[in-house]
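Trainee: In structure tokens below, several structures.
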Structure P
Amino acid sequence: MTQEFCCEQLEALVENPDCPLRYLPYKREYLLTVPKYYLKKNEVCMSFLIKHCPWCGSLFPSSLSDEWYDIVEEKFGITDFFDKKQLKKITKDFKTDEWWKKRGL
């Protein structure tokens, strides 16, 4: 799977595991994630959706999060997205960008 980025700086940082910037291809989302060492003992990971590239200012494509949840819920009968047993029903194509590319989204 290859990802096209708007600029070299974004690509370098998204691919750097030490950087808090993440790309979720299955939802087509760019997230700024608070590093775990800033969180208190019982806090969960926090992420913030970003809509523009912090370096070149390009507008990112819209998130497909709502569409993903709707389709996965209907297609696989998922009622609880925190239930690991239910999540095992999700096929590999819905864990990548394949599902939305096939649909032309």
Structure Q
Amino acid sequence: MPKTRLTAEERRERNRLRSERWRRARGIPPRRPAQRPWLAEGVSRSTWYRRRAKAREQAALAARAAVLDRLAWQIVELRASLDRAAVFHEAMRAELFDRSNAESP
């Protein structure tokens, strides 16, 4: 009895089913279908990825700008605090200097 040769499609389907049975036997759940968000937007896949990369880059730049703005604010606050400390230091120095001069004859 001669063997019938399977077509490429039949071999592919047979292999797919065998692979699926193997996965099920080992408790591996079915694969989820691939997500294709570019179809929902009506653009090509490369355009969708390019736009996504550009949006991600702009978000990173905005985040970096926000960090730099916060850093500038912190520097201003630190300088103001140092200025206040310098005023207190000068007042304390003047008071201690006046006391030492008043105590010595």
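What follows is calculated from the coordinates using simple rules that are stated; it is not laboratory data. Keep in mind the model is a prediction, meaning the values are calculated, not measured.
Trainee: Thinking of P, Q, which structure, once helix-only ellipticity at 222 nm (-39500 (n - 2.57) for each DSSP H run of 4 or more, over all residues; to 500) is computed, gives back -6500?
Mentor: P
Trainee: Match the computed value 41, 40, 20 of Cα extents along the principal axes in Å to one of the structures P, Q, and report its label. Before the final figure, lay out each step's value.
Mentor: Numbers: P: 41, 40, 20; Q: 130, 37, 18.
Matching structure: P.
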